[in-house]
Structure P
């Protein structure tokens, strides 16, 4: 089985670099275009399941990509809760927390990297039990944790997986070993 991992399209927060976790913001016009570009690529595939974060930007991407009618909301895919850091850029956070890194450090009043890891572990367990390919629509930081957990890399490795908005990634297997087939891939065709 293959796991098609799709980050939502561009938002005002992704453009500004702000941590917009629980702020439920829509896609920009460009974000909608990115999501629509996914449609012909995903239309060529048959999915046993389509899972989606409950956040508006992920649901809108899923709908525009043509899979909204078959999607199921999965609360474990919800965006990272940044707590007191909501709406701030990394530069602003580092003014009071020098060297802060989302994949290593706490978000006061928000979720820890370990809590996000536990959530994506539940998602991985569900998709590995699916009878075929699965598509999921979620958020950059959560998906970067997911890929590291998929291939059994240590938690700190999450920082090495850059992920643009509106991109398609494919996780699968090399023989029986979890592997990355495509990461942060451009759309073809």
Structure Q
């Protein structure tokens, strides 16, 4: 499985990602259907942390179910090429085509999804095993969004990021990714 190899090659940033990596690999080894929503315990999702060229802003969408801002992403829905899933989600959710800065996984996070109603059907609580890629987009281009999934899209300055309005379970992920970005920019 290509996905398992990508997770194995992922270099954790800290103890959190080290544990997450172990959890991801154990999930892959335990279930055969890790890429579909048919797995009632969880499934893989793919996201992009979209930065502008200056690396001082991040692109976020307002999630209707969780009532907060989050980086673009979505379900794998059977596709093992999670980078292509993540890029498709950016374009669908924001209208922008993103430039891949590195095709390797930038971050991982297991996100608890609470039970909710989507399109009239109840979705039980489960885990999203989220694989996150670092990409870039032009912050001067017109943004658009899909009203059935979100209530807006915008660029937020990394210096002025207000965690009160970020989807609660992604706050530690935002913080870790921003730390990584700061480390990358100081070594570049």
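All of the numbers you see were taken from the coordinates with simple rules; none came from a lab. This one's a predicted model, so the numbers in the text were calculated from it and none came from an experiment. Cβ atoms are built from the backbone, for glycine too; each structure is taken alone.
Supply the structure label, taken from P, Q, corresponding to Cα Rg over 2.2 N^0.38 Å, for residues 88-127 alone with the calculated value 1.44.
Working through the options, I get structure P.
Compute relative contact order in percent (Cα under 8 Å, 6 or more apart) for each of P, Q and report the one that scores greatest.
The maximum falls on structure P.
Any idea which of P, Q comes out highest on Rg/Rh (Cα atoms, Kirkwood Rh), for residues 24-63 alone?
Q
When distance in nm of label points 7 Å out along Cα→Cβ at positions 16 and 176 is computed for each of P, Q, which one produces 0.6?
Q
Who wins on distance in nm of label points 7 Å out along Cα→Cβ at positions 96 and 112 among P, Q, i.e. which is largest?
Q
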